[in-house]
Structure P
Amino acid sequence: MFRIRTIHTAGLPGQKERIRQVQEIFRENFPELARYADGIPEMLDHSFMRGFRSIVLTAETSLGVVNGFVLLLHFPTINYSFIDFIAVRAGKAGGGIGGALYEAAREYCLGVRSRGLFLEVDPDDDLSGTAADKARRIRQRLRFYELYDVRPVVNTLYDEPVGDPPTRAFLLFDGLRRSAPLRRGDARAAVRYILGHRFGHTYTNERIERIASSFRDDPVRFRAFRYIRPSDRIPEIATGRLERPFILVLSPRHEIHHVKSRGYVERPARVVALVETLNKTGLFTGVPVRHFSREYVIAVHDRYFVRFLKTVCMRLSGDRPVYPDTFPLRRPERRPKDRPEQAGYYCIDSTTPLDRNAYLAARGAVDTVLTAASEVMSGAAVAYALVRPPGHHAERKTYGGFCYFNNAAIAADYLSREGRVAVLDIDFHHGNGTQDIFYHRSDVLFTSIHGNPDFAYPYFSGFADETGTGEGAGFNRNFPLPAGTGDELYLQTFGKAISLTRRFRPGFLVVSIGFDSIRGDPTGSFNLSARAFDRMGEEIGSLERPTLVVQEGGYNLRNLRRGAVGFFSGLSRRLARP
């Protein structure tokens, strides 16, 4: 079994190994073009400067062994695509990998609404001096493409010999099952792009124009079927070859943290509502949670706080939670002695209880967010950590607001080891915990849009004049907004946050998302619509940064469903654009 993954950039740690294997397979299959393989990373990261976009699709095992690839070019100006190379690792031919990769390339082209897919193959019209094995492979390849109604263009000069020694190639066209014929003007434009942008080092401008002008038939004509009967054609484009564009990681056993006290709105039904809704979108590939060591937690949280939380929770039962009711002035020489009655030392409110399951669920949430972060670091464009309990109110030394460990901050710190990170918090409530953790750091930009703390929890942080200190001065930005804020004001403010993020030029983006800003949430007082989240998703996608989305608040189940669909639909729509 293998899965097909999409690579848009070569710079991420997990992608570097995939690209290395792609280069290895390339050199096996095209030794005469070995130097071309060296330029694949640069093509992925900077091909837009040449007028096209490069994408690599890899077929790989569950252990990460790449056994084949497609190098696909998309020309956004004319909205046609071109398969530059397709190859399978030595010894793996005949196992269906090549066919799956071609079907995945077609599926990708459909996703970006490409008008058609061009490709080249060795010609079969004169195989007299060709080795028998190579001749057989050429015929098999052309027969394979005929199954998809893909045949060589005829009556043009495209297949005339070029180079030293001279070589020839047929140009094939895949209309992606669209009924509209290939018009002469479109074919000429595509040939100019293919030969000029891809093969400009071989073809002079004069020769390119001569070949393009040789397309005189309108619509363009194709060779008759040679290897199959027309009735043998595959009727539909296969889908499901490509991994779905977004990764979903779900907190394991989150439901064990179920506080049934009146008014405790952070309940398991939130996750159930989100999963049921998002599974219908077809956007997500589920990934199982992996366990991560405690070192990632104590990298952002005080070790005494972490030890206290674990020790106290493990002494409690799951059905008798302890609510803090005494909150001293915190003095380091008067730390608590790991007793439940002293939990107020580390808590910021009286509504976040401790029990055995609180710690277990919080650690499960940490594993969830780090699993999602590792997927982003390995090349996923978007990963969604659907965690319970949430985390953005947990500070370095305190918990509260239904939060025990700061999931988003732990993930941001993890990602910061490979590049700068921007954290964008769009929960209704200020992410006081994330601010506290990164307030002194310049490698993590924290931006939050929230209800003004004059009237909204957590009341004592989130003011506009809190901008960071020391090295972190200027890297903390708060946008408190008044009660009743609607789409127009919020989206104007959101635009400012996006501009700040774009100027920061992060390597990764972490979005702390809450749907409690939508009208009707029991804990918020904004009046946003689900359409606003659609717009925000699209704007976040415009940043074109590997993005980790971490669930925070949102307690109206209908709003959760509407907001999540809106946000991820907007995000996917933007990312699908070439």
Structure Q
Amino acid sequence: MTQRPVVATIPDGRGFLYQARDGLYLRSIGELEARLIPGATDAIDPFVSPDGQWVGYFSARGVLDQRAVDGVSGQLRKISISGGSPVVLCAVSIPLGASWAADDTILFGQHTGIMRVSANGGVPELVVPAGENEEMYGPQLMPGGRAVLFSVTTRAMRAGFAARPNRWDDAQVVVQPLPSGPRTVVANGGMDPRYLSSGHVVYTVRDTLFGVPFDADRLVATGGARPLVQGVQQPVGVFAAASNYDISDDGTLVFISGAAPKRSLVWRRRNATTDEPIAAIPPDAYEDPRLSPDASRVLVTRAGDIWIYDIASGRSSRVTRDGVSLMGVWDPAGAQIAYSSSAGGNLEAWVTAADGSAQPRQLTRLGGEIHVDSWSPDGRSLTVHRHATDGPVGILIVPIEHADREPDVFVEGKPSAEGADFSTDMRYVSYLSIETGRREIYVRPYPGPGGQVTVSVGGGQEPVWSPNGEVFYRSLNGDRMFGVATATAPILKVGAPAMLFEAPYYISPTGSPRPQYDVTPDGQRFLMIATARGADAFAARPRIVVVQNWYEELRRLLPVN
């Protein structure tokens, strides 16, 4: 799963596209094997031209995760469906959905509103400006070209980019006349709409596809909404804004089905070949594990909240109850927890007592998107990284007791930097950056000055600086764990990376730098998230479902008067 849709149909129904880690694939109906489209390895949000000869997409470079070298923005591109050299159409920022209209123009969402550009490229024009605090996704030109269908939500922020993870659950499906006119609400509480030639508008609410009869001439719904298909996969992450489905002009429905599989917490000793199950803690969709300072408890994100589990007994306690919290970290005493939450509207840093004895306190009101990374060993500050609108990601130091004070900038983020973790003596900080064009792990003096030293070799992610003095990190595909011995006094010394073990443990599908593991203070045991393997993995794997002649079922369920 990613933070953007990964499937798109060919308009005449002869096939569909899907995005994999190594690029876009074309699967023709009636053929057993899919074909990689050469040249589109960095594509996200694919969509197809009306004649089925071109694939439009956003270039992933610097767009989705805002980690581009020197803050370079992304591009809207097209490529022949048979592959080749991509054609750049225009520059873009964060992608908010796109579609290729019958008049050979492309509509796409941006922070400023709905844009339109020629399918041959050029300067985009703003056709539907976003209102104050509005964000729009997935524009589609209605028949006749006199209106646009899209979903719209509120950013609910004070400044910068809104990262409220559930904001699209509260979106509206709307139709906006062109060049201007009153907006019509098609559905309250829906997103990612499509107008179909059958005379319907379909959209999703969480994992369910809904439909409503719609008069394209009068731009009004002519009946009530009805659920049509359940189990449609939603992308995950704070940038997620749509669902994994598409429908061709001839009525072929393609969607990804499958709930997120449950995962288990396990121990893995360094240089061992097998896991040690933690039987007391039942499987669930765990993320962001963090061991307490004495390694007796683990902090995890589960279903949008922070939980604590006692490792020996399996007893659990719920730290947050807002459904929009994640990325928890312990203070050095194991008494408080800092985390990121959009409970106040925007994703900011918060702190609360681990035992629930005090009300949560909001630490930052910085705008943008604040990800909590670590708590300093002296207990006085947090490292966070901030995603700003259309810019690189920088590392900030936020004081715990004086959160109203402007945070110190540790790494400006040119190129982007994130995932900071202190050494035990607080003389250095490790972090992740992509200044070479791929993720690598670096160390630099704290609070400075001084240059950085490269720790990883051949790429790395998810850095953790262990109390035993090692920097641990995972390979780019997440399958290998490395340890690097360090000494920080009297000067920094960094050893050679040593592979400790190899296995396909869980890695964030959103590309987050957040470590999905933790290590005991002695550096000997690693708390990992084990995913289903073998037959269980095959059974849990999401599937692409293709339903031909789906219009027949649609008309039966939702007759058009």
Structure R
Amino acid sequence: MNLAQRLLLGALLIVSVFLIVAVAGSGQRLRDQLQQLTSAQLGREARLVAQQWTPRASADALADSAGAALGHRVTLVDSAGRVLGDSEFDGPALTSLQSHNNRPEIMDARARGLGVARRASPSEGDDELYVAVRASGQRIARVSISTAELDDIVSRAQRDVLVSALVALFVALLLAVIFSRQVSRPVAELRDVATAIAGGDLSRRPALSAPGEIGELATAVQRMAEQLDSRLRALEAEDELLGALVESLNEGVFAVDRQRRIIRINRSGRALLDAQRPAPFSTDLLPRDRVLHDAIDDALAGGVVERVETQIGSRTLALTARPLGVGGAVVALFDLTAARRLEAVRRDFVANVSHELKTPLTAIRGFAETLAAELGPDEQHAKFAETIRTNAERMQHLIDDLLDLSRIESGGWTPTPIDLDVAAVAADARTAYLAEAQQKGTAINVEIDDDAATIHADPVAVRQALGNLVENAVRYTPSGGTITIFSRFEDGGIAVGVRDTGTGIPAEHLPRIFERFYRVDTARSRAAGGTGLGLAIVKHLVEAHGGRVRADSDVGRGTTVSLYFPSP
């Protein structure tokens, strides 16, 4: 059923109910009003008869003459309730009438002077409207009329109202048909336009000629269609640009929905994962690498996976994963194969060169020491020999650090952790550099917290790392300064470190001080004998334990380097 039919049916129902209520209500009100008017008229006639009923007048003759003149039944009742005259009965029939003392209208007339009742007449056999008035001597004059006449008047009035109502109903239906068509036509057009827009046809526009609110609705739909069209074009352009950007990336990127389906993947991602199936497809079809699938699971659960490395086939990949706000996740892949190959070549080169240089440097250092001892009083030649020895020793320290770093990075060394007494390790580091510190006028203190007295770590690695930190602190802390070896409980693990009151490191250099060969002040570092590899070695030693390093410094106030070892 369309809108026009519903409007027409609604109008028909409303008008029909209104007509039924109007006809029924008007008939009842007309009947009541007609009865009131008739009762008043009969009351006046009864009073007129009562005035004419004198002691000398014949009651029956008066009733007959009054009834003939009025056209209504007239009854005269004495004080005892006997009917003395009735315009409808004469002779024996009159004497046979029952006593009227118990009639309601008679009783009310004697009590209040006027009585009105409507009831079935025992003598006539139909409904009668009785009006009685009190005459002299407690006599009663009563005038009555058949209610059939009143009902006939009401019926005729109802028929007239019904005819008028049917005419009005016809006119109302005609107007309803015209109105429903005027309303339903633009609404149906708006429905068709909205359906077309919802189906993707944004070229459809509604007519703007509809009146009133329908016209305003058509205007709103047109504006909505124009805005949707412009926004869809903008989204398509943005999606095209985003697609071009993603496809041009050297990194692999793919998006996963809540059902673990890959809904978008760029060309690099397909190449890295050897995934040539058209999207969408299940993540079960990706290479069976645990790191990759764990990262997808964590991101789908709402977690963020930072850079982790994994080996997929012959490729070394670094991947990150982040959840999407609307559900799902996005995973980025970076191919580290070439970089790791270069790093391996570099490590092999450094290790090979270091091994090749170690033997000649040992010979140079030995010959320099021999020359310095044999030259005797020749100070200039002795000075040259000492310079050769010193630089050879410095080069040998550099080679030793390079070999250590190469061994750690290549996996040739793995920690063997045990429960280690931090105080003993700190005492060894302090003793190794105490003479040099005292020579510079620098104090070395040890502060070990009771809840951080033991760590689970490789003893050689911890001694080497802590020794490097103390050596740096002694090297860069001026006379009168203080160096403190400390340990404290931190984040469920133990932090061991060295704090000094030296010159400090500018903030812009702090992120890079753990890089190999990085020096804050190159000239000063070389003059102090540093190789630039000590902190890099420290970082690799601690990270091999699953820990981390951190440096905090204020220029002119000192530096603190902390080594964090997690609980086993």
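A short reminder: the numbers here are calculations on the coordinates, not readings from a lab. This structure is a prediction, so every number in the text was calculated from the model and none was measured. Cβ atoms are built from the backbone, for glycine too; each structure is taken alone.
For this structure, a couple of remarks:
- When distance in nm of label points 7 Å out along Cα→Cβ at positions 78 and 454 is computed across structures P, Q, R, the figure 4.0 traces back to Q.
- Which of P, Q, R yields 2.1 [distance in nm of label points 7 Å out along Cα→Cβ at positions 86 and 542, calculated]: Q
- Structure from which -18500 was derived, helix-only ellipticity at 222 nm (-39500 (n - 2.57) for each DSSP H run of 4 or more, over all residues; to 500), options P, Q, R: R
- With volume of the Cα convex hull per residue in Å³ computed over the structures P, Q, R, the top value is the one for R, the highest of the group.
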